[in-house]
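What follows is a set of structures to go through.
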Structure 1
Amino acid sequence: MKFHLSINLERMDASTSIEEVRNHTLEMVQMADEAGFELVWAAEHHALEMTIAPNPFQLMTWWAMHTKNIRLGAGVVNAAYWHPINLAGEAAMTDLLSNGRMDLGIGSGAYQREFDRMRPGLDQKDGYKYLQEMLPLVKKLWQGDVTHDGEFWQFPASTSCPKPLQDDVPMWVAARSPITFDYAVEQNCNIMSWPLTMPFSEAEAYRERLDSAIAKSDTNYTGKWALMRHSCVYKDDNDKQAALDAVRSVLAMFGNLMMKTGEVTNGFPSKVPLESLEGNVRVDPEMLAQNLAFGTPDEVIGKLKQYESIGVDAFIYYASMGLDMAQQKRSLKYFIEDVMPAFR
């Protein structure tokens, strides 16, 4: 099983220096590069300080300039926010500047609040339609001139300038629903899945959806499957409590965003006091400690062995959850030194 890192530029309040966040993020990526992580993911999000990633290709190009071997992944661009010619060109330029280290992930969007600002009037549930038109079109634009008359985009003969350095750019689709698994398999794309805070049985359900999609497809599927979890390795109770407090706070804020409740002022969502979360099963501490990739090195190894046993090809260590930057580095250090050797 390979290892990937997912990390955001993340400010939880205005007292945190954006320069400090910038530097911390790069240092985490460099730690992963030196440790032999296969890939680092940059997301796309807008108008939120807790996930600062208005253009993942900028982040990927920046990281490429300061790393040696790690691949750079867009994880993921929202198809509905892009024009196909623009997306194909930006991605190909990133591949050129990174000397052929780019992976492109495309998704259908996470939450309605962002759609209301980036694509007003579009229901998040319909985002997958844009994904299905976008993905094969980008591949064609990388090959040469394309004339397109689709449901969402129309343009005369055009191509991507530049073209990617790689002959076969790894393509990824973010999938949880059966319809997206089916589409990703038909397109022979790699798949990334995020069980959020749900138990291991959710990952098993994704495996079943993947196997079902492969079984009913005529494609000789050769894609990889990656699974993401919020991750924190600790060796004392203080670090454990700090990790649980941080992730509970972030999950509560994202829950409010998903439900379109709570305020966002200058990019900062309203904070949710931890005491108000008592009894909320969605952020129950015992549940989170069990379901997420949290624990001592031995506990995390045991959890990752479960993922490996159901055929996960790559585990995505999701580092961003409002945790103190020093502890983020400490956790990643423990993961590199004490967890990764069990999978070599």
Structure 2
Amino acid sequence: MLEKRKLGRTDIDVTSICLGTMTWGQQNTEAEGHAQLDCAIDKGINFIDTAELYSIPPKAETQGSTETILGKWLAARKNRDKLVIASKVVGRSGFGWFRPDGKETRLNETNMRYAIEQSLKRLQTDYIDLYQLHWPDRPYELFGADNNTFKNLPDPDDGIPIEETLGVLGKFVAEGKIRHVGLSNETAWGTMRFVQAHKETNAPRIVSIQNAYNLINRSFEIGLGEISMRENVGLLAYSPLAQGYLTGKYQKGARPAGARTTLFNRGQRYEKPGVEEAIDAYLNLAREFGLDPAQMALAFVTSRKFVTSNIIGATTMAQLQSDLDSVNVTITPELEQRIDAIHQLHQNPAP
């Protein structure tokens, strides 16, 4: 069943399923985005996640389109006070279209103040409940690059100091523009640095971390899982279906019409050696237990103790309904044992 869980150490209760929005503005129209919102809210969802980056894939023509679609729906439904809205500011990026001067984006006050003001305008709201750093400012390979390994300190390591970035977020809290702050695509070291920076200053405490987590990428459990539980920085798990690969629809090179990888060829993170064999094992396990493989994969993520909310995304209403119904799937001790046995043989092939 759909649960509500505390967002970090705040007084905010969010649903264990969060509606992701990144397809709105490219794969999905405004009307389709609004229909998804109506459906999710009708099912009891109170948590919506977006970003200034969206829609995906990122490009100048559609940057901010998802927040605009969500903002129009909020204005029409007049239900802002009943929902928890999360958005994100981009980290360090060479994409010139995010800022008026066309320069590299950085997590400093000039960039972040422009970003928050634009997000608030697009969302047609006075405040954002959870404002997240989409990725770090410091140089670091992310999003599946080179298996997310860390081999050398970057040279030069000219990232904006974490204390400075957190201080800017503190100003936004004081100004009433945001309520709480979170991280995204962050490491164990980075997460603890933000926790420590809070303890040493008057800056706000991070309440969440949004990282990829799914059956073929459980790397969060190594280091970050303990931090999440001990420091009460809950995981907002994105890509719980590994961009749809865990449904089996891309197995053996299949490219169904209209699917994201078919349209955009952006699935390389889930096409590494060993991934297809691992997915086959999970597909077979779902069949053995009489479960829909997507619902099994989603239920596994939602059931983790360090997960605050599982961010689902869909391009069709049928997909959305099925994803929402994953709350009715129970990961029994027997199923958990079988999942862990597969994981032992196919550990994290797609970090």
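What follows draws every value from the coordinates through simple rules; no lab data is involved. From a predicted model like this one, the values you see are computed outputs, not experimental measurements. Cβ atoms are built from the backbone, for glycine too; each structure is taken alone.
Descriptive notes on the structure:
- Value 24.0, calculated as mean count of other Cβ atoms within 10 Å over residues 19-26, assigned to which of 1, 2: 2
- Which of 1, 2 yields 23, 18, 14 [semi-axes √(5λ) of the Cα gyration tensor in Å, for residues 67-186 alone, calculated]: 1
- Winner on Rg/Rh (Cα atoms, Kirkwood Rh), for residues 155-194 alone once structures 1, 2 are ranked, highest first: 1
- Among 1, 2, structure where helix-only ellipticity at 222 nm (-39500 (n - 2.57) for each DSSP H run of 4 or more, over all residues; to 500) as derived comes to -13000: 1
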